[in-house]
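The structures considered in this document are given below.
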Structure I
Amino acid sequence: MSRPHIEFIQSQALPWVRSPYGGRFRHAEIKLLSQDQESGAASLLVRYPPGYARQGAEYLTVDEELFVLQGSLQINDRDYSEMCYAHLPAGFPRTVQTSAAGATVLTFLSGLPETETGTAPAGVYDGSRLVTHVDSLRTRPSNDLRLLGVEVTKEIEAGFVGFSFILFREDPHTHDQTWMLSAPPLWRGGVIEIHPVVEEMYLVAGDMAADRGLMKAGAYFWRPPGMAHGPFGSKTGNLLFFRTQGGRLTTEFADGSEAFTWTPEHAPVLPPELEQYGREPNTEYQCY
């Protein structure tokens with residue numbers, strides 16, 4: 001992997017640009033959140049215009065993971081409205097892809113996407129990795145942190161009262177995970193965390209006071225393995241979309257109660273090409 005550490009960028013500060021990808025994404029606009037310079041794998045926002053439509057048998061050569069932030073998207077016989085999730089492995093067969101009113105979709109691609117017609121050759125599509133459709137608004141959240149690799153002691157449990165999550169996916173081969181986490185209002189954490197895997201996050205709603213500044217809805221980070229971070233808190237409560245690469249999430253905790261502040265200094269870590277977009281977030285931002 002050759003992605004830079006990004007922590008954090010408000011996606012609203014990034015420009016919408018015409019999609020550089022053909023086929024499936026030809027008529028969309030994108031905001032590139034991060035990209036692996038070797039593989040072309042990317043995390044991005046995709047904005048589909050009203051009336052977007054593709055008909056006919058085709059497939060993507062890479063995995064597409066998606067979470068609808070606004071509007072709705074139809075793929076085959078499934079409607080993906082706001083807060084719906086899917087993981088569509090490379091070679092997944094598609095016949096219909098439309099968006100009557102348009103959609104803004106948080107999207108993750110495992111490489112440079114090529115759209116091929118017809119059916120994928122044998123061995124390309126692995127149906128065991130498919131997550132067809134999860135509607136977050138119709139899914140009962142869990143509060144069992146052990147499902148996310150957290151060893152629950154009395155001290156840890158006390159610090160996560162009121163949290164809930166939806167585990168969208170765990171890859172059957174790599175054990176990479178994707179989940180949604182919700183923190184309650186006026187939550188204040190007192191721990192510093194370290195994970196042995198890549199952790200990626202998009203802040204869907206609410207706010208989060210962190211060691212790199214105050215994140216608001218639309219904030220994004222890509223954090224390499226082994227980096228200490230935290231503590232965190234939220235005045236409003238929040239809804240966070242997370243992914244790992246390199247396996248399941250496991251966490252090493254350390255006491256950080258003395259380091260927490262509701263007014264952290266804005267000190268993002270950004271690669272040179274994103275520094276101009278790293279200004280401090282303000283109340284004028286719209287969600288996307």
Structure II
Amino acid sequence: MKRAYLLFSMVMVLGTVAIRGAQSPVAFPLWPDGAPGALGTSDKDIPTLTPWLPEPETATGAAIVICPGGGYAGLASHEGADYARFLNEQGIAAFVLKYRLGSAGYRHPVMLNDAARAVRTVRARAVEWKVNPGRIGIMGSSAGGHLASTLLTHFDAGRPDASDPIERQSSRPDFGILCYPVITLGEFTHQGSRNNLLGPNPAADLVRLLSNELQVTPQTPPCFLWHTWEDKVVAVENALQFAEALRKAGVPFAFHLYQKGPHGLGLGSRDWDPARRHPWTTNLVFWLRENGWAR
């Protein structure tokens with residue numbers, strides 16, 4: 001009897017491990033048959049989305065597409081997977097986007113197309129992931145903040161006649177979260193991000209089109225944004241100008257400016273100690289709860 005019980009316990013443990021293993025985040029290509037405008041078929045040419053889903057009993061039905069930073073030259077993992085785990089703690093489904101980069105030869109609008117496709121995909125598969133298609137946000141840090149703010153100001157309603165059901169979905173996020181974001185491509189831009197996105201000599205009208213503080217309208221979704229005064233990489237004027245534009249357009253927003261802290265802070269701690277996280281995380285959770293997006 002004891003032996004049978006031990007055997008049963010081992011099977012249950014192995015089964016639990018197998019179930020948890022099956023739930024481990026696995027990236028999938030945004031376009032199964034190849035992304036539009038792809039320059040090749042290697043990993044750098046394949047934009048992907050990685051779902052991180054909260055425990056079912058804590059899920060709020062909200063979801064966020066995450067755009068890591070990296071100057072449009074790379075993707076910072078602490079601004080991707082770490083954010084996803086943090087959002088899962090709040091009951092929010094997170095989807096980390098691997099978008100194509102200027103360092104791999106890509107230029108606008110490829111990055112915007114990848115971000116738009118990510119939001120459309122989450123919306124199209126909302127039932128599968130148990131999320132509300134009307135509660136899908138986008139989040140980005142640094143250059144990823146530029147990409148997120150680009151979609152927040154350059155979305156579309158989708159194409160109802162598209163043969164691909166994903167392309168029929170709207171790409172408009174329902175809210176945005178911008179962390180020490182690149183916003184402008186003008187005076188206060190991060191030059192490396194601008195060069196990787198547009199090349200060394202972009203046309204003036206393209207620079208203006210993607211200076212997102214100039215593209216805010218009353219239809220821009222509500223936003224949470226934060227920055228630090230000490231940031232020496234991306235000037236704080238980026239966030240200040242975007243907040244001012246939101247205010248003028250009558251778009252609800254929360255803006256937090258902290259004196260201390262270098263660029264690329266992420267959660268504020270790489271050791272996953274909640275006590276060491278930066279206060280912006282607490283302020284974000286308050287804002288998410290205030291708007292019904294977190295538990």
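List of remarks:
- Value 11.8, calculated as mean count of other Cβ atoms within 10 Å over residues 201-208, assigned to which of I, II: II
- If Rg/Rh (Cα atoms, Kirkwood Rh), for residues 41-168 alone is computed and equals 1.06, the structure in I, II: I
- Origin of the derived value 15.8 (Kirkwood radius over Cα pairs in Å, for residues 121-240 alone; candidates I, II): I
- Given -500 for helix-only ellipticity at 222 nm (-39500 (n - 2.57) for each DSSP H run of 4 or more, over all residues; to 500), calculated: source structure among I, II: I
- Taking FRET efficiency 1/(1 + (r/R0)^6) of positions 137 and 273 (r between Cβ atoms, R0 = 35 Å, to 0.05) as the criterion, the largest value within structures I, II is that of II.
- At a computed 16 (relative contact order in percent (Cα under 8 Å, 6 or more apart)), which of I, II: II
- Highest-scoring entry among I, II, by Rg/Rh (Cα atoms, Kirkwood Rh), is II.
No lab work stands behind these numbers, since they all come straight from the coordinates. In this text the structure is predicted, and so the values were computed from the model without any measurement. Cβ atoms are built from the backbone, for glycine too; each structure is taken alone.
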